[in-house]
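Multiple structures are listed underneath, in structure tokens.
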Structure I
Amino acid sequence: MVVNQASLKRDGVQDFVSLRATALVLASYALFILGYFLSTPTVTFEAWQGLFSNLAVKVYTLTALVCMMIHTRIGLWQVLTDYIKCSKLRAILGFFLNLMAFSYVVIGFFVLWSV
């Protein structure tokens, strides 16, 4: 079966794989931050700034933020379609909640690259 991956339509398998992949990235990022807290005896502003001044940490954090947005977008779509029956209300809620998730990524981008 030939599948057009450039299509704007989503299917259940794509959502399933996207959720699992983003969850793995988010879990690995959480473990990275937890490991940093456990291995650093005193977390000061200078230590925190030193961690996030590294380019690899910036890219990893931005990747985690984008994964969080994707994970949130799919999860919101699933929850809203299951529990909000009014299509207009569902569209409005979906728009504002997805806009909020996107704004987190944009704000995170500006905060990360200003360090």
Structure II
Amino acid sequence: MIYEIALLPVHNAHVEQFKRAFAEVAPLLQRAKGYGGHMLAKGIETPEHLNLIVRWRSLDDHIGFEASENHRVFMLGLEEYFSAEPTVYHIEGAAFITGEQADQSNAFGS
């Protein structure tokens, strides 16, 4: 499992419109092969920067979605709201470590 993290800079005056547009195109994302859930959240310090975190079964599944017609339509529904090019990166899925766990050696999947 991996997580896609997309930093989405949105024109400040259009954040609410972006959230509505995202809700309209989200089904295209949700039916993608390997999709495992997502969250969309505004930054606290920078509310015009939205953070999209998507759980994928594999990087190949995300790459497959990016190459699809569904992704093209997904982005077409959102791109007018971007104030700059989104930044996307990926991290490996790992469990959260709580303060009660003494052994943190598994924090990086080792």
Structure III
Amino acid sequence: MRSIAGFARAADTEASPIELEGLLWVAVGAALIGDVVTTFVGLHLGLAESNPIAHGAIDGYGPAGMVGLKLIAVAVGIGCRSLLPEEYRPIVPAGLALPWLVAIGINLYMISSVV
């Protein structure tokens, strides 16, 4: 890998689909935790869950209900992952992480509006 002043060239640092997928699964885990935490902080501050399915799960089972919904989504993603060619498999964790990361941003915005 060639570098200039300690910086690697972008062309020399391309990740393989397997490496990219691994990084995206880490993002899934972080986004899952972040969404659950920010959701419950918001609920504690008097905000309401806007997703009717998540709202029902939270009302019925508390934090375990929301974590359960997220784990079902992850299980479906893992199950569908094997149906894809290897080079397209990173789309599964990306498709899970992206909406949860957006939800974290929305949650943080809503929390900041009441604090």
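Upon calculation of log10 I(q)/I(0) by the Debye sum over Cα atoms at q = 0.11, 0.12, 0.17, 0.20 Å⁻¹ from the atomic coordinates, which of the structures I, II, III produces -0.48, -0.55, -0.86, -1.03?
Source structure for this number: III.
I, II, III: which one has Cα Rg over 2.2 N^0.38 Å, for residues 33-88 alone, as calculated, at 1.76?
I
The value -8500 for helix-only ellipticity at 222 nm (-39500 (n - 2.57) for each DSSP H run of 4 or more, over all residues; to 500) was derived from one model only; which of I, II, III is it?
Working through the options, I get structure II.
Of the structures labelled I, II, III, one was used to calculate distance in nm of label points 7 Å out along Cα→Cβ at positions 17 and 97, giving 4.5. Name it.
Comparing all candidates, it corresponds to II.
Any read-out appearing in this document is the output of simple, stated calculations on the displayed coordinates, not a laboratory observation. The structure displayed is predicted, hence computed values, not measured ones. Cβ atoms are built from the backbone, for glycine too; each structure is taken alone.
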